[in-house]
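Engineer: Each structure below is given as structure tokens.
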Structure I
Amino acid sequence: MARNTRTRIIETALRLFNERHFGNVTTAELAAAVGVTEGNLWYHFRNKRALLDAISVLYVEQADRRLLMAPGAGDILDGYARLLAALTTEIQTFRFIFRDRADYGEHSEVLRQHAGRIYRASWAQLGRFFVALKAAGHLDIDEAAIAPLVTNAIIVIRFSFELFREMNLDDAAAARLQAWGVLQHLNGLGPALTPAARAQLIERLNLHDTIRAADELLSLAP
């Protein structure tokens, strides 16, 4: 029972932090949402920072599972689409960690220990996929261009939520654009990505809804 209560607290905290931002959720509100007393909440987590650490462990575990993905002998476009989908889900699931650092200040100890490793491994992972895309004829670039394109992909996909926050988009609007960073990554590859490969990735990632949402919500028209 204790473990079940702890799990419910973590799951509810993750949902509320994502929906309302870390700094806006009080422990009283969290306890009420879980259906426990504040004393019971404190029994499992002494403060919100301890909750941040527990959620960070889940993030690290999910990121490490994603980092196991590698180009294989199968369809590289399918493999790359699955990687981009996993990366988008990872950022969306734990979006408050990326979005709300101004609210919670310094990284949790868990993130302090693992964030750098995850970023470095993600750079290397994307690089391997780019090499495979090039070898399969889907990406027409020099080897020297791979590293800058990987850096651009990480920045665009990772920091899209900061853009949404600065634009004051609500969570419902941001949710419609959760794959916007991936779409911009594909756009950023420009003519280096063959039209056929781009079309297949958009189809496999089901980015048509994202394109429509971007046209509606991010239009530069007056």
Structure II
Amino acid sequence: MQVHVPTSVDEAAGLLANGEGVLVAGCTGLYPHLQPDQSIISLRKAGLSGVETDGDSVRVGATTTLTELARAVPFLRESIDSIASPTIRNMATVGGNLFAPQPHGDLAVCLLALDAQVDKTGDVVTSISFKVPERWYYTKAMRRKQNSASIVTVASDGVRLALGGVAPQPVRAHAAEARLAEGDIDGAAEAALEAADPFDDAYASAWYRRRVLPVHVRRALTNAV
């Protein structure tokens, strides 16, 4: 295995464009799938880590770990603490979590609810930006407290409502948002089903995910973080 360690984003983007390997940062999700003869491009020295705040604006470097983000942005701490385990959160990165397949990738659900913006150089994600919301609602149903994927994840800033674990990718529940704008939490909970396209896996059946989704949407929207 050949390991490239670029010292700039432009160098990393060039290596990727030339097919020199696959991008890795924390590598917590990708590592089990790497082949012995596969080359990798490590972003650990590319200068993409760190959290910058300016008032209610937050800019997060793509290789910032989940633990670092939780420390820097308090309203996301509970959401991040529901992901994997402390050991994984110390290695897993914000940028990498965007590409985690469902029912993983709970941070991506949060960022979708925050209408976060993703910056790239070439095909390399460099940072994610969002505004700190006035309100934040989050809940995650899972089989155990650590190292468990989502059965249902719900994140909302009181305007946007994003769901995880109930579709092939994180989704916005637009019909539910319309009901939420009217102050109808019960209606929003039921309308969230319109965005669901659940699946069977080792954690829950599609039937169960659909059955409990309104319960967890209602629970999230009545308990602000």
Structure III
Amino acid sequence: MEFIGEAYGVRSSLARQRGLGLLEALGLAGKAHETAGKLSGGMKRRLNICLALVHDPEIIIFDEPEAGLDPQSRVLVREYIRGLARVKTVILTTHNMDEAERLADRVAIIDHGKLLVCGAPDELKRSLGAGDVLELEVGAALEQAAALARELFAGASTVNHSLVIRDHALIDHLPVFLEKLRVANIGQNEIKLRTNSLEDVFLSLTGRRLRE
């Protein structure tokens, strides 16, 4: 930690002080006297964050900071970054939309080098339309179920092998729709009810086809 700090022009004593504070904040205080090679992969990821911050930069760029971390470490790093963002400018790159939604005040979606959209997470989710999202797996009766859904919901579509319904009045009309499925003898293998997510926004802008 002192070596990296000195490389950035930080006094050795100050680099040591900052380094110990960072190790404590990121759960590595007990490993302060061990070599990096003896640390686990997740600990090395947290150590990298400490090394990047020892010179106290005003702008910090994190590249997928939660990658390779166990659940406990992810929560620790996430909370640390959230606190850091209150006093520093933090830019985070990630393919994990849940990570972006939990941490970012503003989200930019870039595809093949082109900026597609930028805004607050809630603003981007509202761009898909108000309301909840219902996902159903109905097996071979997918098209029949979709036809029944379109009688009640404008935002009904089939995605892969699932029926996806997005509508601001979804909850109000859901009992009627489920009754229609029952009368048509269409069973549901799985039902998921959720709100719009950043992943929905990303897929609506970039498509669902697999990328190279």
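Engineer: Of the structures labelled I, II, III, which one yields -8000 when helix-only ellipticity at 222 nm (-39500 (n - 2.57) for each DSSP H run of 4 or more, over all residues; to 500) is computed from its coordinates?
Structural biologist: II
Engineer: Match the computed value 41, 18, 15 of Cα extents along the principal axes in Å, for residues 122-169 alone to one of the structures I, II, III, and report its label.
Structural biologist: This value belongs to structure I.
Engineer: From which structure (I, II, III) was Rg and Dmax of the Cα atoms in Å calculated, if the value obtained is 19.3, 60?
Structural biologist: Label of the source structure: I.
All of the numbers you see were taken from the coordinates with simple rules; none came from a lab. On a predicted model such as this, the values are computed, not experimentally measured, just so you know.
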